[in-house]
Structure formats: structure tokens, C-alpha cells
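**Student:** Several structures are given next for inspection.
No value in this document is a laboratory result; all are computed from the given coordinates. On a predicted model such as this, the values are computed, not experimentally measured, just so you know. Cβ atoms are built from the backbone, for glycine too; each structure is taken alone.
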Structure 1
Amino acid sequence: MTSPLPSLTDDDRARYEWQMWVREFGETAQRRLKAATAFVSRVGGVGGAAAQYLAAAGIGRLVLAHAGDLRPSDLNRQSLMAHDAIGRPRIESAVRRLREFNPSIEIIGIPENVCGQNASRLIGESDIIIDAAPLFSERFAMNREAVRLGKPMVECAMYEWEAHLTLLLPGQTACLACLYPQDPSHWRRQFPVIGAVAGTVGALAAAEAIKTITGIGDTLAGTLLVMDLRAMQFRRLRTHRAPTCAVCGSPPI
């Protein structure tokens, strides 16, 4: 039996008033957001922007995972961080800033990066996953659990001026392993970053999550959005499930 949607408080209605004016949105969509839990892997430039806009939209619960301490080189893109937090855990800064921004939502910070050993525990109670991890080992671990648990995953990435975004729906669309059967050997933890590009794809990832949770609008399920912000060019590429995929193909994992 589906649990009833939570009611909105007077504070909720005041905070999200302009959002509920959006065509097709209204109180029902806002209540769906309030009932939902989103898991965000890494809260750097991309994931931090996604988390901030989900908090702004009124997601009921945010679970954030990010290990490691803040470094000066993080500050060109990680908008949830602050200069005086250099040398301290990034997850602490992210949680503090988001709680200050919207104290009415639940925020859980976990000082871990996703791996094969913790993926099930970290994403198990979430309704949607936002993958903003820099390494494919983390991405593949989340992908396997998302497929196994049947959870939608917003897949987002950027490099220099380029960004990619898609929505993976287990059993309906290609999974990450369909798109990348092997770990790309050239991918590295550190790479060139324009902060505004990271923020752009993070904001779009939040929009994709909001549409998925509320059932409003057209999502990127089955479509890869490729953005070149240097030239302001956008392409939509169809994605296809691989029948022999080791993760989502037959027989299932």
C-alpha cells in the first residue's frame, strides 16, 4: 500500500509559493517532493549544485556522500564550501550550508565515497540517485545497485566546457554499463573544470530529478543530452540497452 503524501505546513506554502504557481505543479507535486529522498554522490561542483537546488525545491530528505577534506583548488566550483573550511571535511561544510539554506528538510551527510562495499547501504532508502562522482569505479558501483534495486539514477558529468546528462531507468533504458561496457582508461580524478559548467549540469540534474519525482514534464530517459557551453551547442542522442550488458542484460544480475 502506498503511503499517503505528507501535508504542507504554512511555512512550506510560504517558501514554495512561487514554485507551486508553475503550470501542472501545484500542491500535489510539492507534497511528492516532500515525501521523497534523494541520494547525491559527491557534493562538489556538480553534485553540490544539484543538492542545493533540490533543497531549494523542497525535497524532503537529502542523503549526501563525500569523503575527504576541502582543498583550495576545490573552490573554483564547489559552491557549498567556504574558504575558512579549507582542511576540514567537505561533507561538514555541505551539510551546514544546506541546513542554513533550508532548515525544514532533513539532510544526512556521510563522509564516504561510494564503492562496491557500501553502495547498497548508501542508496538503499533513496527514491532517486544523482551520480556526480568523478571516478567510474564509483559510478559503476551505483549503477549496479540502482539496477538491482530498481531505482532511477540521474547520470551527470562534465569536462572543461562540455557536459553530459541522462536519466537511467532500470528495465526501461540503457544503464551506465550499456553506455560504457569498460572503465574508460583515460578518465582521471583531476581534470580541467570551469565552475559555471559544473553548476549548469548540476542544476539540470536537479531539474531532471524534480521531474522524475513529480511526474511532470519530459525527462531524458533514453536520451543523452550533450552540451558544449563554449559554443552553446546542445545535442540529444538516443541511448539503447545492450542485450548482453553484464549488469542489466539477460539473464539479470
Structure 2
Amino acid sequence: MSFLKNKRIWITGASSGIGEALAYACAQQEAHLILSSRNEQELNRVAAAAAKSGAASVLVQVLDLAAHASIPNIVATVLGKVGKIDVLINNGGISQRSLAKDTSLEVDQRIMAINYFGTVALTKAVLPTMLTHQLGHIVTITSLTGKFGSPYRSSYAASKHALHGFFDSLRAELHDAHIKVTLVCPGFVRTNVSINALTGSGTSLGTMDEATDKGMAPERLARKILSAIESGKEEVYFGGKEVLGVYVKRLFPSYFSKIIRKAKVR
């Protein structure tokens, strides 16, 4: 029996990329899925494909992570339909492709509003039901830039670093409640993340980064993420040679600084 069979899995950012791949991977394990993003049309497409892949059930719930005030009511609606959430996968977010000096404060604020505050708001709204059942798993997809910053990612890296601080603290607080917290830090993954990334003015970049285009397939990453969830890992790093940056920065910070300022990250 698969470890996710009949579990209720809520995935944000499920209309494309990593979230879509996770939806199919969980569906193949016969999980009950709740799929969220802002794009209802694409969510319905993913939901139909997930149902064909073996999902026990699929619920589509439109969710805007930047609309913080709406989140508690949305969670109440979902819980009214599914009863509880066994695994919350915080995957929704937006990236950045601009130098800090060229990035408006409004863009900084929007990235934090979605990536950090939206994720925290959803987690806090789901948490009480997990505490009631004394069981659950919160999985947050951050990034290797949650461990080190790089050019053109100042606001994005800040939002991911913030997630690490919050969820490391939350993990310690929830230990006695038997609720697990896993941080997943991917490197380059072949998705539309760079196409949708915000420029300094707030417009979408609209093009695929060379590094992103050569990144890991989202389907492969989804399998690795499910393995990490099953194993109860606290923090995992996935990608190519960019993963080495975590260890180089930790052991040789000055050398890392020389490398990262010359790195090809677009």
C-alpha cells in the first residue's frame, strides 16, 4: 500500500510546474487531492488528469496567496468538504529576475506577500485542525536561494530565507504534537518560473532562463519530494551542481562569494 493512499493532500501552485507534477505523483498513490492556485481553468485541467491517474478524489479550490484576508474562510470551506488535511504542500509562489537597485519596493512587497505571508497565512489557517488530530505534515517548497542569495534574486531569496526561519521555528514548536515539517530546497527546475518571474517594474519576464530550461524535470523532482515526505526529512536539497553552493557557503564563505557573483543564473 502506498503511504499516501486515502490521505488528504492540499497542494498550492498546482496548476503548473512542480505543483502539477506533485498532483500527478500523489494521484498515482490514490490520495485525496485539494488543488489550489489562481488559475481555475488550468486547475480543472490538472484535476481531470489527476483523476485519470488514480486520485481517490480531487477538489479544486481557487486561492490567491496574496489575498491574505480571504484565506481563513477558504480553509474553512475546504475543511467543511474534506474534514481534515493530512499533508499541506506549500508550493505556490513567484520568482524574480531583476537587480536590487532596479527593483521597486512594490515588487519587493508583492513577492513577500505571496511567497512568505501567503504561505504563513495558509499554514496558520490549516494548523488548528492538525493540532486537533495531533497528526499532520507541513511541506514547504522553498529554494536553494533560501540557503544563499544570488544576483537577480534579492527579493525572492529574502522571501525564501524568511520561510526557513518561520518553518524551522514551527517545527520545534510542533514536535510534541506529532506534526512534521519538511523544507524542500530545489535548484533549477524546468518550469515556467522564469517566464512568470517579476522584473523590477513588476511586469512578467516572459522568457525562459537558460539555466531553468536545463534544470531538473518537475516529474523527477516530485518523486524525490514524495520520498522525502515518506522518510520524514526535515530539510532536503535537490538539483544539479548548484546544490554544492549550500556546502561551499557553509564551509568557505569567502570563496562562495567569489563564485556566486560570477554565476550564470539567468
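**Student:** Given a value of 22.2 for mean count of other Cβ atoms within 10 Å over residues 143-150, point me to the structure among 1, 2 it was derived from.
**Tutor:** Attributed to the structure labelled 2.
**Student:** Here's a follow-up. Work out the source of -10000 here, i.e. which of 1, 2 gives that when helix-only ellipticity at 222 nm (-39500 (n - 2.57) for each DSSP H run of 4 or more, over all residues; to 500) is computed.
**Tutor:** So the calculation was done on 1.
**Student:** Sticking with this structure for a sec: If you rank structures 1, 2 by mean count of other Cβ atoms within 10 Å over residues 87-94, which sits at the top with the largest value?
**Tutor:** Once mean count of other Cβ atoms within 10 Å over residues 87-94 is tallied for 1, 2, the winner is 2.
**Student:** Here is a follow-up. Any idea which of 1, 2 comes out highest on distance in nm of label points 7 Å out along Cα→Cβ at positions 135 and 159?
**Tutor:** Largest one: structure 2.
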